[in-house]
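Given below, in the form of structure tokens, are the structures.
None of the figures in this text is laboratory data; all of them are computed from the coordinates on show. All values derive from a computational prediction rather than experimental measurement. Cβ atoms are built from the backbone, for glycine too; each structure is taken alone.
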Structure P
Amino acid sequence: MSQPPTDPKGTGNAPTLDEVARLAGVSRATASRAINGGIRVSASAKAAVAAAVEELGYTPNPAARSLVTRRTESVGLVVPEPDERVFSDPFFVHTLRSVNRVLAPRDLQLVLLLARPGEEERRMLRYLRRRHIDGAIVVSHHSGDRLAEHLASLALPCAFIGRPWSAADKVTYVDTDNAAGARLVTQRLVDRGCRRIGTIAGPADMAAGVDRLEGWRSALRDAGLPDDAVAYGDFTEIGGQGAAAALLGEYPDLDGLMVASDLMAVGALRTLAAAGRRVPDDIAVTGYDDLGVADHTDPPLTTIRNPIAEMAEQATRLLLEQVEGEREPQPIRVIFPPALVVRDSG
């Protein structure tokens, strides 16, 4: 078994902060700030303390570090969605993995905070208000949760993945151009000759749902085609299946379908197959996201790549810059361009 670090006097006791300070030639307070990441420490003092720590084999006390830095060494990922959706949707799986990829090398803990409207949301806000985490990354937010307003009022470091519904000028966020992406994939249907193009839109209380619907409308308006064939889903397979059935019932002449997520497109393909509609021969279908679902459907989906890994990593880095005080806490906006991925469905 390894022995604990010994002090220079050979007593067999673990070295103390006082001994580090004496060896470095600085005060105990300066040594503590240098070790625990505090401010107001000169470069020469930091170097002397680091050398003393190395020579003595000193191990900092985590509790002392927290007192100096007022840090919890943890970051919250706030997801205002039901837990059953979070653990089944590849969007959230990619988000979790990407956020943790940035946090893990920095030895920071990821805390998952799920909160549906009501008491769960109130409990989460109390948790944030008490600063149990150093900052928050928010994803899949809705118009009714008002998380941007709440976090801005708390002055808690935060970054959003996806444009907030409101108060977007008060918080940092990373997004992709959802309207441009939907326009791009709808234009693909127009270019292949589709003339009656419907859409399964995302939730009307989410910025991504609204933006993708507008992109679809914009492409159809420019092509001189009708834009009345709309049904709404909830970014789930079951939602896409039901919306597709509603569209086919009301618009049986559809020859193109732009679906606002790949998961909803999976449900739509199931409905189309049950109705005897061949894809893409009878009706061309496109999705949105390209997070591992689109290349396993039958047929494989033409879709828009949603760069969620890059977005989540960028949002996490921007949050850590706020936490570390590396830049002024002014809101930053980063927008990633969409990319069309052509497969067999449309």
Structure Q
Amino acid sequence: MAIRVSVLGASGYTGGELVRLLACHPAVQLVHLTAAQHQGRSVDAVFPNLRGVVAKPLEAVDFARVGADSDVVFLALPHGLALEAAPAVLEAGARVVDLGPDFRLRDPAAYARYYKHEHTAQAWLARAVYGLTELYRAQVRTAQLVANPGCYPTAAVLALAPLVQAGWVAGPVVVDAKSGVSGAGRSPSASTHFGEVNENVRPYNVGVHRHQPEIEQALYDAGTPVRVLFAPHLIPMTRGILATCYVPLARPASQAEALALYEEAYRGEPFVRVLVDELPQTKATYASNFCDVAVRVDPDRGLAVAVAALDNLVKGAAGQAVQNLNVMFGRPESEGLWAPAVFP
């Protein structure tokens, strides 16, 4: 029997990527696609890559109807909107995977600080499971509400988790990350205009970015409280994230020991590839659900450098959400996702 799936916010980049993946998932039936804009238009008119694949209309949202008709609802909404949508859909009987930030931070005071308004669904916040599949798989399996991670935290935490789990991290970690412009969403703005982005690399929100406490929270869950300075940069490409993490080591370590940590940590993981002789690059993960990770140790300076590359719209958003769907409904984890990156 097919899993009945709906997508709220299907006209944004993440929503469109969800529709692309779900339309080809062998166990999924798409039920409702909603959007604040483009209502009444077919989704393949908004996303021409979907022509001949899916032609469902974009509807106005009715939480009770969507929840009653669906087994699971994906929320691809701007921050703040899931505070109303998630409880309404859950109470109507569906499970929820929220791709926004509203249920990621467990501390409502931290949410208010970084997102500038109060959390109004704290009863559900206490029940939400963070959806970084590789680290929270057991909890995701039975969750009613999954908070899908941000794209930057997915890259940073997968890069750092083996070192943190082993207790090798001595002090504050610097995460220097670069993202393609699609991470800013589909709504136009001056900062993502072609003329502003092309031939330009720009740091932004260094040390105060909303993803910084999310990274720290996940690393704490991995086993060690770690302070992180997060330095994101916008670069002139459409998709991709490259996170380079600089780690002071708590103990002497060799390159061979560090590599063994990573190979053991990610053994059997379908979508994390540990590189040995190469370093990650965004092109190798483009439009795929893979995350490539590598580690290098400088024993003379007591430092490790951990690197991760992924596609921000797939493993960093929609693909990881489908991966969580598979876990929630007992499907093979790679179902609907097992495809190589697009290259070149």
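For which of P, Q does helix-only ellipticity at 222 nm (-39500 (n - 2.57) for each DSSP H run of 4 or more, over all residues; to 500), calculated from the coordinates, equal -8500? Going through each structure in turn, the value belongs to Q. In terms of percent of Cα pairs over 32 Å apart, the structure with the greatest value among P, Q is P.
When mean count of other Cβ atoms within 10 Å over residues 197-204 is calculated, the result is 11.2; to which of the structures P, Q does this value belong? Please list the in-between numbers first.
On the way: P: 24.6; Q: 11.2.
The structure behind it is Q.
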